[in-house]
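Below: a set of structures, written as structure tokens.
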Structure I
Amino acid sequence: MKKNLLTRSGYEKLLKEFEMLSKVERPRLVQEILETGGDGLPSPPLDFQRLVARRHRVERRLKQLQEILSNAEVLVGSNLPPDQVRFNSKVRVVNLATGQERQFRLVGPAEAEALEGGLSMSSPLGRALMGRAAGDKIEVNTPGGRRIYQILEIQMADL
């Protein structure tokens, strides 16, 4: 089975989410479902349906988290030198066409969150950055077209 590469902080974050959903959210939803449908009085069917739908979403997420965590491999080091882009590196790049600078942290797909700056190593840009050094220019084919970036800075992220 395929391993899910995670940083230590990413693993801990997913584990906390799993524990919160399984120990707090799921029992709360079950109790609310029982209270909504268990008193013998006609309750608004939308409330009951909303609670059941929420429970299904929680169960789906728990199953997804269980699969990720059971196949997790927490990486804490790399065989690449620190001046090259690697797993858990913070990388600052500039889009040479627009001049826009962005900073990313290279993580595994299960941990990638664009709004928090997490870039999956398996994304087109992530694959192009791996093993490269500051000053390197890289070309990336994206759904929006071909882009050329230059790596400005590489830092090892905190573990």
Structure II
Amino acid sequence: MPQAAFRQLIASLTDQIAGRALDAQLDAWLNAVHGPGSPTYDGLKAACQQGVAEGWLCNREGGGIRYGRIFKPAEDLHGFSVDVVDMADVAGPHHTHPLGEVDLIMPIAGNATFDGRPAGWLVCPPGSAHPPTVAGGRALVLYLLPEGRIDFTK
């Protein structure tokens, strides 16, 4: 899949969440409408797996995590940046989400969870923080960050 087609998939989704509060209601809505088994989830997972295989996603590595920001915040993405990480049984660096974060959890091997959540969406509200953790296998996680904002803890 070309990056332009992947970007269009993301833009279709961000069009639906633009302007909404990043909260438990959005989390529930994303999982109900775009959760595992939905065309959105299946399309994004397949695109991410293909992007990793082709080398344009997760093309950096550090601390046992493959990662990469594929798109900076942009108007067509409704102000969200797009990052994808490839993690297996590891905790990443602690960070804060000043404006929140929307995560798509895509297990690849085992019964991988991300911060204790299985396949699907996780919405982190503004001001939340965590060491992102994949346990029980390997997962790809797609991050949508409003304005690309993320503050790593020193």
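None of the figures in this text is laboratory data; all of them are computed from the coordinates on show. What you are looking at is a predicted structure, and each value in this text was computed from that prediction instead of being measured. Cβ atoms are built from the backbone, for glycine too; each structure is taken alone.
Comparing FRET efficiency 1/(1 + (r/R0)^6) of positions 66 and 138 (r between Cβ atoms, R0 = 35 Å, to 0.05) across I, II, which is largest? Evaluating FRET efficiency 1/(1 + (r/R0)^6) of positions 66 and 138 (r between Cβ atoms, R0 = 35 Å, to 0.05) on every structure, the highest lands on II. Name the one structure among I, II that helix-only ellipticity at 222 nm (-39500 (n - 2.57) for each DSSP H run of 4 or more, over all residues; to 500) of -9000 was derived from. Corresponding structure: II. Each of I, II could give semi-axes √(5λ) of the Cα gyration tensor in Å, but the derived value 20, 18, 16 comes from II.
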